[in-house]
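Computed from the coordinates by the stated procedures, all read-outs in this text should not be read as laboratory data. Predicted model, so just to flag it, every value in this text is computed and none were measured.
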Structure I
């Protein structure tokens, strides 16, 4: 290079290209959106349940998932503790289920619960009426037995020495007979806002079964220790699995419930579902793995203001069928045992093979292995409920066929997809969803730069109530390489409010324009 050329380029060699173009952008890391979840396969329900679920969903303008999941929960309430399903060999499952549906306030959950649960309460009222004479007879017999024992005791106490032993033995025998007597409790199918201790007492009183059906999520607060100060979930773990439990009652000796059956059907707010993992022991002890989760898409904002009303015939048929099953099974002391036809067993084996192939390391279900390990058992329980609903008059005398088992697997796949999303949300960075909301807005508006204040003004207050709520989302987007904060401009020394931070956006965003 000549001296003249050297003079021409003097000073340029010290410049970095980024001094002119700005820092280069690396390829951004994707911020994945949550997947679109499937809708409840209401067509898999028997006709009278399907028509009711669809009719309720239409009139209330709610996702059919809510009524569909409750249809299974009410069937579980009717049959829980009275029916078991023997899948194969020694593998048997009780037919009660736990389900939790996540919907924001304003989705008319209470209205759906009322329509779906009311026939159960009507059946409960009939059971109470039928139990009246039985309870009166038992109370009378117990009073007479106690009176006879007291008279025998008095007679033995006043007896001559040569007769005292024989009269004492008679008094003891009568006292023991009186102690064995038990007045049946007032029949109850559904409990709301019940503590674990209350659930234990109800299971003892109600011959081993009870249901917790509520349009609120307070049960999780109770399990987490609202009253006791520490988590108390043992009653629910055993009530789902059907493991023998011991009930200690102050007024009586401890009672054993051999085959407890607890049904849970809850509608909760999504944030409650996302916070379940914070209940101490809920994951490790398997409580989370026992629930069938549903996170339907809310219809708020797109509801039909003049929907078709629930047909009276549909509601009447639903009440008749559900009430009939409930009353028919209520008095069973030993559970009916359902079995599978050979064809249904082959369907079950195929479903098990799919589950097993996805449980291993790197498999689709590896992240939810505890939940997925109970998936096949849940499908067997659902199949039994569908079977009883298909044959409400005599299902306990029939085998479960292949078509019913196939319908249950379709519902099982629905709950699997929702469980994957629920457990992913439990373990995800809380800022992830907010970051995706911000990124979606930026990709729609394609600004080259933006201020934090302008961004806050453009976003919904429901998602970002305060401007500080943007910080975690912007930090995550910066870490993922989608935005970067610009250096603040020099201050002029005149005071006043500092300018809002400004950010540049990745060229991938601006090129979308």
Structure II
């Protein structure tokens, strides 16, 4: 490619619709980081729908990851690494492509997890590189608004002079996908072959975006790893969380002018409070929610009747979700991670009792038989993980399978250390295999007693399936389609296997226990 008077750039300078960006080489890869896809969400942009980033005329260096969304590192979860700068001007994305200038490559867009409150696309700087290097895809990752800035519904505090929109984090993700559609061809990607994938809250975003009309046509396949797919709430529920948040925030800012929490006063406080204070208030609300409203997560998409018109699970049931091929599944023991500091699931006796209170006695007995010893810690963790991740994912899979190809999996592989400490194949462990994150502190610790070779082999089989699915809409041979009759599921383990309706008895018990799913 020739730019600037005929200077050859070997593909590192790419012209986007915002302006030219300069990337970097690394061992057969071309990488561009921190490309803005949206304008600054601070100041007048706070609590407003995202706008495309303003353009630039000179070549912009795209060497470093962009700022991460404001978040509380010392909160309920481990936030973004302190070396990553925080800013409300956080709407940026990253592109990694093979060095060979081939066009029409499959594109995989990854949405990071973190309970919609922490994390970033730069947490693990080399994430996605192996997928690109081995399988020739174009990998895109993105930052989006987190916490109260992206996932609480403050529309009740809008004023004539200061409108407020809802579902801001989802809107950010749609804007990023639209940027990919318009620009990814310049990086060698095929805008008509985009696979959206994510884990945990990132997977919740995937299953929710499948029901967002504005996302139609922006991705063509989807992968949801451990999606809490039912964590999407009605407007009245979200409004109560917003009201609680405003009360918490008012006490933190200690401003007599806003103690009344009247709409105008609250609107001023929401617009002017420092982002660090907003993040601290987010943590305080998040800590309270699991006990005050067991089984829910206060930071989540909202059924606003417009941008998200209905519950995604209803859209899947009735065929109104985007009819794209889907890979979906969960880990064997999702809930074992969520105890102690990150105890956000219904793992305690009072929380379990609160969930049981809304269910018929016969159904309660049926579900208790599936978790002997409940509410002791181990069965409680399994109950909570299945309630939050597994059963909603089963419902998404079976309903989407009526209208599009679905491939269901369960991840059972766990290294010896994870089994020794009682985590087993817990929430998030699949990412260490898929992305081979063995050079991280956690990754090294997980394999300190061995098992790295096994885990790497499992991960490489996942990589092959994921990228084959991205290229063709189907994983590799040997993984059958999922349907409501046979429910054939691929189990990732030391030796992979296919099971028909695994946990079928448990599934039927949950069907009676949670009839609204």
Structure III
């Protein structure tokens, strides 16, 4: 099960898996649990910091081995599914690795779920056991799942690193992990990711960042700040990467708070921060930014939502130590979380792009009548095996994942996300991409955030509405006048909500656009109903 540096090559060839050709590394690791071998390389170096708690790599390894043995004694067998339901913590991390060591499949449940949502997921996945922290255990419906121990025995005794239940032939196509889509409407789908999928993405990112195991300087390491949940695919990849390269992970103690983030960066000398755009914007808005020593921060990796050039410029102005490279990327949970990467070019014309495809990723576009750009299709060894328990799949018979996102490649090979094929506003027969209007709005000095969507209109079908967060007073007419120089007249919003309070966010830290749109549409419907009643009374 050892994962050696020799297993991480750079040469790529086409391999056929299940009748589908994928670009694959010839020399590659085959099992995720093998990554834990790297913990011995880093010894007593801090691995997890949460407030005043510090867990070393040695403690991680010993704790995971002890917990795996405990799970085996509780009759957990290879291939069993185990729900992990909890907030970011050292225990969460160790429980994840212990599940893999015992040969089980960790199912990363969403700690934001209600009791009903937890119950629905447990009923669908039927896990052999649920590991839940104290806060989340109360939301596990009685009798729905066997609750196992959340805590870790941090004392280590000599023994085998691999419990007997995990022994046997191992295939990289076996399921390594089940993780849920982070959609804000409808029932989240359980995405099944193989060992091949998780490791292919990790190897690609280590390749392009020159951090393959044989390239690492063992005397130096980074402190990486995690402000998103570990139960999402981005957090999971950060966790896997940290074990290989020896990074220290700083984890917040509660929900996202810009003041706590600023203090954490300064106290722990954070070098890397993985965030969604809204988190970065709200940190930059905090009045303490100029007063904190943030010079350790060199890299902010941004993903999860479109990144506008205005935000990139704000980072470079307010956080000069991060300049000039601000990595961004694009991906979906269904394709393992990342398909493209951008190093943050100084060329202003490239700011806001999602970057170039990672080494094993293929991109093509599917034209849809009436839409300005093609739908992005991805094919990569990182993509999911399917949705657990469902026959439906966005992956076609040739292996192409239909993302639902619209985009284009420029002449330098950079991917630009221009909208959603299912998020288009159709106004009087004209198709309008909300992301283009949002990008134009946040480019206006004094506009902090913006979301754009369609609301029903009796004549046009839909009209364009914008909710805009500003730091100085604007009227709709002023914003409309500015936009008319950059947008087609039919794309300029006709309905506005201008506010100084931040936009509502969901559990991932992204702006909760579906909720904002649903509320606005309901208000428009109510307004029109009242107008109809008044007209009837007048008649």
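List of remarks:
- Answer label among I, II, III for the case where P(r) over Cα pairs in 20 Å bins from 0, in percent, calculated from the coordinates, equals 21, 54, 23, 2, 0: III
- Value -0.58, -0.67, -0.74, -1.06, calculated as log10 I(q)/I(0) by the Debye sum over Cα atoms at q = 0.11, 0.14, 0.16, 0.22 Å⁻¹, for residues 377-472 alone, assigned to which of I, II, III: I
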